[in-house]
Structure I
């Protein structure tokens, strides 16, 4: 099984409990995913990030980790000067800084040439969920027994869905479903999409790479997240089920109990 980080820290309204896990899967020789879940000692709290790297040799691993580190560095430098109303801008700016850092590193040596990564970041603050993303790693919100996507993949097949050429069901099995149209670090600049969602008590936030969402349906993930078991057990079961289906890719996810406990 993969690596775990878990914490529960008081916020103004909610007590957040979060679990992150990353597993190499059954078919890959290395793990190109990376994630961030804050520990109690971290200077950045209530921020969660998933990245799925790509590139030759170990460049994917470098891209995903470097993207997250650069994102966090920007947040550390700028968060004091941004109020709550500025959180979407702060996340978008951090994404741009991350993109710049990965792009420059990819152009610094042949070893890292053309590396890139997906990146989805979610901040939970004062009863709101803020999400910024690039690529096809996803954010979902589990509410009242249903799991609904907050993000829309930046991918070739989702563009076909948007144009009405294929259905979402057809996209799930399309031979070009792994082709993404945006990634951090591939170009000098990248467009970031953002979402703001009001949180409700009992909500669970899921961030994941396509190693999970590509193996399980939204309904299957919802059934597991809805079980009355510990958050860590839910994460373990999601990874186990993705591996049971073949584990064709690295599998990474973060679960955040947004509503927390009284």
Structure II
């Protein structure tokens, strides 16, 4: 099996996406409505709408949003500041013990989103713009998942996989897109190195996402992400004429394993979404 054919199995695996770029992310009303009245609940409720406003601006596809781009930009800038405020208010040390892990992830995801938004409008390089767009795509989705888990902790209700999985699904989709770029005939060594750097970032995000309600699924995405880290690191060593930590045979085997792991994730995702 060649490296290219092994990669294709990842590109074509039937990932069940519950989220598409440009879609809005409605708050899971049942979870929020049952929350006890508190400042934390208020911040969570506002966070859902803030994420929606940001996505509506950066992934504008409707006629109405295109007609009112300037207003949408101002609303988006206000929304990210709302999230930054929420992250500054919701800290692990100031949160109940059961909420600290998800609060820490929420804070990290908001910081990542803030950073990518700061550089997004100033970038002119097509590769950097594509990378930032991907990060915007999955970090907004990750924040939505963080808010949902936090709401579940506040209400002491069991989170549903289908609602939580919006975040990791977005990261997995970004990884499919990046892998497709590696397969493109127009790709160059420089682009491949940049794309593998993206995949390393995606992998770290996916590992952080392994906090969902299904332990087996969490383990699957961790294994996949760690293998992707090994593959991307080894490939870039080859591209940069360095000696990789693994042999060519091991690299091809790891790439082939990526396809198998991704298919297993898609199957597990499909089964859990039906529950």
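Rule-based calculations on the coordinates, nothing more; no lab input. The shown structure was predicted, so the numbers you read here are calculated from the model rather than taken from an experiment. Cβ atoms are built from the backbone, for glycine too; each structure is taken alone.
When helix-only ellipticity at 222 nm (-39500 (n - 2.57) for each DSSP H run of 4 or more, over all residues; to 500) is computed across structures I, II, the figure -9000 traces back to I. For log10 I(q)/I(0) by the Debye sum over Cα atoms at q = 0.11, 0.13, 0.14 Å⁻¹, the calculated result is -0.55, -0.79, -0.93, so let me know which of I, II that is. Of the structures listed, the value fits I. I have 2.4 for distance in nm of label points 7 Å out along Cα→Cβ at positions 138 and 162, calculated from one of the structures I, II. Which structure is it? Among I, II, the structure yielding 2.4 for distance in nm of label points 7 Å out along Cα→Cβ at positions 138 and 162 is II.
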